[in-house]
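In the part that follows, the structures are each spelled out as structure tokens.
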Structure I
Amino acid sequence: MPTRTCTVTTEDQTETVVWTGLLNGDDGQAFQAFSFRDQSIQFGGTFGAGGSISFEGSNDGTTWFVLSDLQTSAITKSSSALEGVAEAVKFVRPRVTAGDGTTSLTATLYCARSVR
């Protein structure tokens, strides 16, 4: 299961994190999200037969859990989607949980920095 790197673009008090080329079985490089109050995750690309992607969080960077959207449903999608993220965790990443040889997904995380 390869880990795909992310690119981060910073603008004012926001950051956009993009993981591309996510294939069946891949996960994304962990991104430290603890200083962001608001987060939304967008999935797109070719899901292929049975393709599915989840958005996960961790406070230790080792043990990962599927995060919830603002309606408390697990953020696991089998088609293009955009969801707000409910939990505040230290690390986040996407993980492709199913698919076929045509599965190739992009996950885009938009974050707004907390005001302290």
Structure II
Amino acid sequence: MELSDLLSKRCFERPKGSPTLARDEAEGMLALVPGWELAAAGGALRWKRRFRSFGEAMAFVNRVAALAEAEGHHPDIRVYSYRWVELELSTHSIGGLSENDFIMAAKTNRLVATA
């Protein structure tokens, strides 16, 4: 799989009981989404960044929110110390990572690149 594959795909609903990505699959896909890391338990992707200002951080959060609505796949978003943003992606319906999380991570990275 290549980055262009993730960017061309759309997230879709993963019904409860669908398999999660195996840790080795997730680790292999991690190379496609620089800046993201696997959470300690491996069931989520995490990203954080310090922005120049609160306004810039919130503008980015709003762009992520619009992307999440369009994709139907929503990250946990945390804003702290007024200009730090932390995102966490996992597919809650299956209790772990799916390709959807990597699609969102790749598209989020594209938002960062165009900011």
Structure III
Amino acid sequence: MEIKNFNITVSNLPYLFAKITALDMGEGYVANITVKQASRSTDQNSRLWKLYNALGNYIGHSGDDMHRLMGYKFLRYQERINDEVVELIRSTTKLDMQEMSKYQGQIEHWANDIGFVFNE
């Protein structure tokens, strides 16, 4: 039996204990428990789309365009797949609160360099 990425809550803790208790102790097991990073907040997401739209209006693009453009500019990374390096773009839905704050700061810094100031 394998359990991956089990989000522990008060309500499902008894289920987890039952699963652990049912393990065959003749086998070897490894358990890792980590603190879950807080995902981006709804306020951060709302602010991001206001920023996308305002910046897009400033340079003549839609908010959706800005979402793609800024993702390419600041969330791009490379990964090797079958001996080929490919570029991927990290989804903003995967950012935690700290990463989302950094991402928005990068956008605003870039926008300031082209004369745009975001007034919330």
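No lab work stands behind these numbers, since they all come straight from the coordinates. Every value quoted in this text rests on a predicted model; they were computed, and no experiment measured them. Cβ atoms are built from the backbone, for glycine too; each structure is taken alone.
So the values come out like this:
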| read-out | value |
| --- | --- |
| Comparison of I, II, III by mean count of other Cβ atoms within 10 Å over residues 19-26 - largest value held by | I |
| Structure from which 0 was derived, helix-only ellipticity at 222 nm (-39500 (n - 2.57) for each DSSP H run of 4 or more, over all residues; to 500), options I, II, III | I |
| At a computed 41 (relative contact order in percent (Cα under 8 Å, 6 or more apart)), which of I, II, III | I |
